[in-house]
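In what follows, structures are represented as structure tokens.
Derivation of every value follows stated rules applied to the coordinates shown; laboratory data play no part. In this text the structure is predicted, and so the values were computed from the model without any measurement. Cβ atoms are built from the backbone, for glycine too; each structure is taken alone.
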Structure 1
Amino acid sequence: MTGYKFKFEKILSLRNKEEEQAENKYLHLKKELNEINQQIKELELEKEEVFDNLRTDNHNINSHIEMRDYLKRLRIVKIKIEEKKAEKAEAVKKQFEYMMEKKKERKTLEKLKEKESKKFFKEFLAAEQKELDELGRHYGTGGR
């Protein structure tokens, strides 16, 4: 009897590659989202520094005006980054769902492969047992 060959092996291989690509894209998007979160933290720290300067340096009016203008620009930048964060979070969510779908497809094929290989093995063992029984009968009747 010849060895077992899964008839959907190429499809399974393709599903593995698709899942791997989906996971890589998910990780990349997640990394970008973390970078955006880091930018927001840095903006918050910068904003706090400006507030500290405003509290401590209350003698120079021009400096005060410049810092307030700078705070307005920081707020605008933060709003834009928050919008980018929301978009990226949505992309991460969609990519995660896509990745899970690809994982499910791969697992389905792997289970099919496992079932077919068990079935093949049982059939192989049954054929071997039948052949051994025939040999036993043949030699049991005197080898004729």
Structure 2
Amino acid sequence: MTQTTLTSVQFVKSLYEAFAQGDVPTVVGAMDEDIEWYEAEGNPWHPGHAFVGSQQVVENVFARLAQEFEDFRIDCRRFLADGDTVVVEARYSATRHRATGKPLDVQAAHVWDLRNGKLVRFQQYVDTRRLADVMGVSNY
């Protein structure tokens, strides 16, 4: 599916559905080759700058989700659009963090920017204090 045949919200929703089914190649295929991916400031995975390109996103986000969390899920609650920008209110959950054994249940918001049918920018907002606690990171 291309974004040109769907509304921006339908396109982004379809990618969350693909991710939920483990279809990471579909999600990666929707990314512009120079996508800028920003983890929330305070997120233990935030390197202080954007991950650039799908390979960095896969290595530094998607692979780590699979490695560090058991049964990670994103429950999308609401989608809001302003042209080619889509905001998603969501919750992250996981049965447990593999290192700490703690379950994950935190609120999050995502801001997606699209251009020419591709994802060009992602900004995450998440309850970083709770996320760090679940991950056993003591930076608070």
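Matching task: 62 is the computed value of percent of Cα pairs over 16 Å apart, for residues 6-53 alone. Pick the structure from 1, 2. Structure of origin is 1. Kindly point out which one of 1, 2 the value 19, 17, 14 was derived from, the read-out being semi-axes √(5λ) of the Cα gyration tensor in Å, for residues 22-93 alone. Value 19, 17, 14 for semi-axes √(5λ) of the Cα gyration tensor in Å, for residues 22-93 alone corresponds to 2 out of 1, 2.
For helix-only ellipticity at 222 nm (-39500 (n - 2.57) for each DSSP H run of 4 or more, over all residues; to 500), the calculated result is -33500, so let me know which of 1, 2 that is. Only one of 1, 2 returns -33500 for helix-only ellipticity at 222 nm (-39500 (n - 2.57) for each DSSP H run of 4 or more, over all residues; to 500), namely 1. Each of 1, 2 could give semi-axes √(5λ) of the Cα gyration tensor in Å, but the derived value 73, 12, 8 comes from 1.
Where is relative contact order in percent (Cα under 8 Å, 6 or more apart) largest, in which of 1, 2? When relative contact order in percent (Cα under 8 Å, 6 or more apart) is calculated for 1, 2, structure 1 comes out on top.
Structures compared: 1, 2; top value of mean count of other Cβ atoms within 10 Å over residues 30-37, i.e. the largest, recorded for 2. Here distance in nm of label points 7 Å out along Cα→Cβ at positions 46 and 110 was derived from just one of the structures 1, 2, and that gives 4.5; the source is 1.
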